[in-house]
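I've put the structures underneath this note.
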Structure I
Amino acid sequence: MAKQKFNGWDGGLNRARQPHEIAINELQRATDVVRRFERWERRDGFTLPFTAISDGFNVTALTDFVSRAQAETLIAGNKDGLWRLSGTTWAQRLNLGSTVTDTDKWFFAEIGDASYAVCKAALEVYRSTNPASTNYTAVTWDTSTDADGEVGVDIQAAGCVLALNQRLWFFNPTTNVDGSVPEQVRWTQVNDFDRSETTDFLNLSGSHSAILSAGVLLNQLMAVYREDVINLLQNPGSPVASLRATYEPGIVSPYGWTMIPGGGHFYIARNGFFIFTGGFPQPMGRDRMTEYYLGLVNEQYYSNVHAWTDFHEEEIHISVATGSGIPNKELVYNWAKKVWSEFNRESWCGFYRYRKQTGHSVFLGQGSGNIAQVGGTTDNGVAIASSIRLKTWSPVPPNEMHESFDHTQINQIETDLIETTPGDAVIKVGTHDTGVDTPSFTSFSLRDIDGMMPDADMTPMEGRYITVEIDNFESISEAVFDFTSGVTK
């Protein structure tokens, strides 16, 4: 009899490899768990602390507005318009009459003590001088001719908006001069946010695909995300904007990027995950996670793929729709621990709230007008089913000759697993012949020996390949297997 002890399982989730090909320190499955304090722990749940938005539509956008007086307002967006939080209830600040869809995304910018909001399908650029007290209304643009003979332009709509260097920047705009120009960037005058003149634009070259989104990099460059390329813009002063470089690949969806530490961006392309800091985009994540993502996402609903960053927990979250258009699965990367896991959780958007807060808060936009706040041990009262599956055991490495052993027998499993209530956790052992088929699991209860190292009250399990899965635990960091190997006579 021999003992083998495993700690940590670096790397975490590995669903793209055949079970017997997974490295000894990786898990095949890491579902609804996170890596915290050198242990795998059940992920946080969520509560619904606010009254649901009364129209009941999916909440597809969340942001904060902080006024010069430091008053803070949480803003939500859906296909019916914009709403602001008042206590625990929501007051509508823009009523569109549900003229947009769940795939039409809202973007926001703060400047001049006002909040600007755009959604290309809403057909206007909207502004509120303070969402806590005033509605969003369509901007009245200064289209007069000034003393220099410059004529103002009416920006009728835009796909995205940014605030940078005392200007507003509009991407994929529609104007009374040029009509709809999906590859155009237009800007306002300095500190005159209601005036954009006829020469205040740049048509980006290199592609005719639409601009889906844009974001500021830490060095005050702008990453302009399109369907097939990224354009890198700078604001040198004169000219106001210039194209610095163009890179491939493009982005998969309007919300398919998020900020990361150091001021760069993580973004999702059709062929995987990338880090962009202003140079060539760098592939991020090993092929195993790219393969899993590409097999997971429903390509019909690429537009609902979105990413957001939890800076406090050092995690990047990628939400995808695997079946219908509802984003129901999250892939989670912890960049400090360098491990992946996955969550079964619905979220149309994720928002890390950090300004004017004594502690960090994360909100999720959900269906039926709900905004969920991350925290707690259940999903609004529903138990969270934590699960890990270890690599499949085999007596010899795959694709090598069987020199002696051709079966493995596990006699006992000890673990430092902690469960919320005795009897909650289950250890399942599956035996199979090929290492790739679906094992038939037998479940075993735990026998608490010393309060910290329960072992499985199990009969020996034998097979060419053995798979072990551990479910419904609170936290775990190690497993110790007593096993024997031998030859079948």
Structure II
Amino acid sequence: MLLDKFQRLEGGVFFPIDHPSPRNVARLDMRALPLIDRMHHNGIYLDVAKCRKLHDDLGVQQLVLGELIDTIAGRPLNPGSGDQVARVLYDDLGLHKLLKEKSGQEIGRTGSGARLSSDDEALSMLKGLRDGEGNTLDPLPGLILDWREVAKIRSTYTGPLPSKVNPHTNRIHTVFNPVRTATGRLASSNPNCQNIPIKSALGKAIRDSFTVQNQNHRLVSGDLSQIEMVGAAHASNDPKMRKVFLDGLDLHTFTAISMFRLNESEIEPDPEKYPGAVCPFPGGGWPISWKVFKHKYRLPAKTLGFGILYGVTPSGLQLQILNAGGPYWSEDDCALFIRGWYALYQGVYEWTCEQHGRARRYGKVWDLLGRWRLIPEVYSSIEGVVNAGLRQAGNMPIQSLAQGIIKLAMATMERVCQYYEAKGVTCWPLLQIHDELIFEVEDTIVEEFVATMKKVMRGVVDLSVPIGSSADVAMSWGELK
């Protein structure tokens, strides 16, 4: 098989190490550099006309939102002005009092303490205010957030991106720095292609402007599915989490069913994965539809699953669920949810405590590939600083392991690209977006390339649980799943 040519790298075993190893980290980073260099050289094609049209359309949308905000506020209001927004939301409408009355939460103050905060976090809390039927109590916070998102997209992306196009290649050549972050993640700059919003419709509209320059080419993406959760299952050796991955189940669905004590047989299967599933219940109606399950149960479980690895707090979880489009939860409910998650996956809790102990004892933590991070915050006399350090201690080994695995995959994929280009076939690496690699390849080799890439990403290291990998093919970045 073609994969046999690229299955393993020569030069020793990278994994596992489980102690600080400068030599192993250097080898790991150096192996990824050739593919990173190709990404710098290749760049990615930007449809400038499409990007500029989007910029103009968003300008109109921003004006419409501004007029609507002025009408609802009953006065001219600059949504970008914190002082003006605070006066309308708090002095005129008293939304901070309503928030405290309904949820017990209080809006924090600005850094100077001069007034209540009107930043995006505060507005997201106010946007989550609902009546008994689940309707938004006041549309103003949501509209201001929408205006700010459009303004940021225009000023950060659609406006500057055309000027970043190289006039000789007609492509954008972002710069990747492989050693800038403490966890080993690549940092993208000039422009930062890794910060384009992933979940929002506006983010997709921006990515739709990135396409192929040759109609006989295709964009191909490959990612490591839930790689941080896979890494957590391996590192913690949690029996329940390991069994989920070994049985090929969806972790977030399993978590939701377990924590909410649902009957799996009463939940409608995902229509995308199981089209035409026959309902065994009278009348053909599932007790819990997939849409309801996904929004009410799976979304909070998924949000917490990823947040737990970053040491999410109850207030942080509440905000993340709201920002993901989920239901409103009180801080007390979020605190119970976090405790319930750790009770379900006790091995992860014990592993996290072990990392906290390492940080306190050694002043650093490390991943299973030998990359380490200093955590001097744990020696502070300020509780908030210590807690921030402990969150880093719990997150770094997992995030760093995930990036180490993708870097090993990049090293192997470099050889795959060399193989095809030696045959005169276009196979260009373009971008690395955390756990995803994006290539531009000729359509004649797409099927073979996808199969090879998925096997490389799944087999680059041997974990105690299988590594999942998915791939997609499209004409534009926005169409890639």
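Values quoted throughout were computed directly from the atomic coordinates according to the rules given, and no laboratory measurement underlies them. Keep in mind that this is a model prediction, so the values were computed, not measured. Cβ atoms are built from the backbone, for glycine too; each structure is taken alone.
Numbers for the structure displayed
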read-out: Which of I, II yields 13.1, 41 [Rg and Dmax of the Cα atoms in Å, for residues 301-364 alone, calculated]; value: II
read-out: Origin of the derived value 20, 52, 27, 1 (P(r) over Cα pairs in 20 Å bins from 0, in percent; candidates I, II); value: II
read-out: Of the structures I, II, the one that 26 was derived from, the read-out being relative contact order in percent (Cα under 8 Å, 6 or more apart); value: II
read-out: Structure with the greatest value (metric distance in nm of label points 7 Å out along Cα→Cβ at positions 85 and 317, set I, II); value: II
read-out: Entry that produces -500 once helix-only ellipticity at 222 nm (-39500 (n - 2.57) for each DSSP H run of 4 or more, over all residues; to 500) is calculated, selected from I, II; value: I
read-out: Distance in nm of label points 7 Å out along Cα→Cβ at positions 381 and 445 - highest-scoring structure of I, II; value: II
